[in-house]
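What follows is calculated from the coordinates using simple rules that are stated; it is not laboratory data. In this text, all values refer to a predicted model and were calculated from it rather than measured experimentally. Cβ atoms are built from the backbone, for glycine too; each structure is taken alone.
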Structure I
């Protein structure tokens, strides 16, 4: 085995066998405390490191695995960044990576990409341990503000909203699911006055970024084959995915490429992986080009403010903190925020762009009054509908799969259970009878799991999924303890187009504080009715022969909050939703895109911040409406499209000068 693989193997086995609770955060822990808690500190690690790397000395006592991280040194031997660049991009997430890569294709421009997090490590390549990274320094540990009658089963009765804090952003910690949204999603965004954002407009950018390797769809006219982002089916599957697809066909849902525009249906999950290993946005768009002399990447650099001339309202740079020192860098052309749907609106408001009353409350001088953060949509799911099975070895169970053999097989071939992205195996789109969406837009996505919440349990298991959702141990044990670590199947219903709208606002004027985030989940009755209808649909699926051949039986979870309600009634499931609904971390619209006539718009259809020159927002926060998609692929598409818009603008200006 190669030395690098030996180190990877040792790290994986250690992390999977160590209680991840030692790495959990509380909200707003100081950075130094968070980093000290990022990895378990035990004598086992010392022994392990002595055996696999006896001569290794970590550069930081709080980052003992830094030798496994990617690196992004400044080119040409530079010890510090330049004082001025053509473009300064804030945030190396999914959109920021694509944007920086495309802009620096022009050797005549310079780009500085600032990122608060660190580069990713070899272990982040492992799809199976994605839940574990929810409690490391790779995330911003955001929590939604407490909402009465929601998130009641969570440890602090608040939903957890982790966002990526890494070079690669949330693509380093997510479940790698690749979805684009339906044509009707994007066409109605364009119809609202957002020129250039119809399905045909965005499709070419999805295809541009994609390197598709999907067997059976090799000749699809909707797939890209020459891009940077690898998209594949997962090689490792349980028999339950075939039951899911067959049940879908029985209920009238064909097995299709669910990212193709022709029809809604079910399919094997399409993931951003290559040979069973995660492909983050950083791997796809930065790593191959990090030796470009005009691309400067500065990790562990937290931007605190956009610099704006108050007289002409022109953005000219940013302030940032690195190694506890304050710095300033200027942009000759544009400052571009790609910090994500939480940090981008926060930075705008800290810089004087936002609701006048809120900025005044926190003593921030107003530059431009805009409804920053006043619209927020999110996708939530219910992971608690679990079916027990009477057949052995048909589902994923962590304790059974975590063996030296499966890890070595993954290292060599990428096709063991280690390649499964959190046990996600299939995606299906449906319209419930309660849907308020147009005919060609689904209201529910079903995520088929090769197991369930209980698959990560048992003696010595990580319990990573349930911990990643911050489910209370007491609530979990009462509801599911009797079936922990047994053969199960579940499908997570995701509410695609919630009518309930949230918002966020500043907590104070300290850039190191987290904003206050309000999800307002299930405040509109139609959201509840669509969710309950999706549960009924899953029950129909489970009653079909493909699942009954495994003896699928609905487990009755015992929630104390719901004990007075009749099990399996609509009222019971609404109660269960309010106990156990969790965010899928797809927040959007906090820097909403829209035409000048849209009173909720923050940026125009070219992503320029209204009223401020030289400033754009390029990330998922600009998506103005809910879409039938997880947000990683759309964010990359937005970065691709923004790069072309920026290039076209400055090419035109340079020709005219």
Structure II
């Protein structure tokens, strides 16, 4: 009798199935529900709560995958501790990687913040990953970017997951899921000290246009884009930082995970337009999610798939976000799920080490410092940073060609509510300061830089910052003061000069730094030592590596004006200043103020704790309008 070779059964001629895509993005090492800056537990966010949601959603789905869209290695004090303080020979895996291994991620893409601590740290951290780590538009060696040689990317440019999926009727069919990952090309500017000469980036959309057909040719039935980028404009331009919208229009992409901007999608964070449907969660008709930041929500896309003639296609879809908490009747966050005990266990040692690190005493201050009113005028939380930077720069210029130039200092308030919620403010009590307090004041691990600018660039720098305010009408009541799309970390205050901001005039630049009203001038009475600043005057500005390298697109800070580089972090410079005792001689000075606006009434949202400090803004005749449903306190101000 002839020998018969057994073969797997042929795939059914047609089949239907649902694939659940679960997604995180911008977790920023928020592994547990703990605010390390304030040194207290929280009731929302964190990967441990996300893990509980993931377990629930996996249980309720026949077929699912879990992906992450980047920015998972930087962003909390735990992440800083691992990068800067933990013994480099410690064999323990990075706690973020340990947690993601425990959650059985199927694929992970890199975000721009993965490069903040250098390529060696990135490589060492990823060595323990038990999932594919992807990055499609970062090439090594750098020249490979010109030819989009995908065999020479820093990380694999894509992966194809083969999954046997349960179909309607009970059959099991193979599905090949192609996944690729892209990030903003601006990473080369923001982290140039780590990446220049080692890697190069390529445009997000052009990368996808070349890569998606290649992934299809390799046998992928469907393609998912991990897009570490915000939605942005519909009109495509090369090297857009926020490029998700034109990326969604690239043929062959079946679903997208977006991020980077820390917003949520679907939902009210994005307005409805011809290309964006924030109700059903589509961008250019492509199903998408943008799962917030810090592990506050889990993204979920259910792809209802139909296979006919051997080809799978998306028949229908549903996108949604699953929150870890909601605000209760008292407007405080209330947890919807508990933290996963396995994630707590595998991050416990790093958590304990971080608490010891952040509780280390580093100095003292004689009065409380907060950021509740940082967007209303000069405040101590910003002035402490600007004074520390000026002091450091003055030491660096002694005996150099730069000695004698006017020294200015630029800093922005990092925590002013906004997308982070009503708990997202700096508060340093008087008395002993711990390292965690200092990190609360200066959140990011930037390096110190100094740039040389002329008076015209200085004025342009301030015009860019003044875009944080809406254009208001004189004498009109109840106008919102702040542009909700403008991040406070781009509201630079420049110490060493004085000026006014006229918000009755439109901003020269929009929230992304693009010229919106070319002839508009909001900055009035810009003076140095009481004399008007002239266009050709020369200044040194102390700032940080992000800003000096082009972060935020500020005139005078585009990477080519840097004259002094320090190997000190900005946070260390503030620490040295506090430990010197000079901080207690700090006298409040009015650096900037609003120009008169005819008694216009403005609405300003801040922390409920700001009520204890209302005397600081008496010049605005503040009226307390109570708490909003989102937990913020609303004030009415008269300008």
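Here are a few things to note about the model shown:
- Structures I, II, by distance in nm of label points 7 Å out along Cα→Cβ at positions 309 and 325: label with the highest value: II
- When mean count of other Cβ atoms within 10 Å over residues 149-156 is computed for each of I, II, the largest belongs to: I
- Read-out mean projected area of the Cα convex hull in nm², computed value 32.2, structure in I, II: II
- Mean count of other Cβ atoms within 10 Å over residues 349-356 from the coordinates reads 16.9; which among I, II: II
- Structure with the greatest value (metric mean count of other Cβ atoms within 10 Å over residues 117-124, set I, II): I
- When Rg and Dmax of the Cα atoms in Å, for residues 429-596 alone is computed for each of I, II, the one that comes out at 17.0, 50 is II.
- helix-only ellipticity at 222 nm (-39500 (n - 2.57) for each DSSP H run of 4 or more, over all residues; to 500) derived as -8000 - corresponding label from I, II: I
- Given 20 for relative contact order in percent (Cα under 8 Å, 6 or more apart), calculated: source structure among I, II: I
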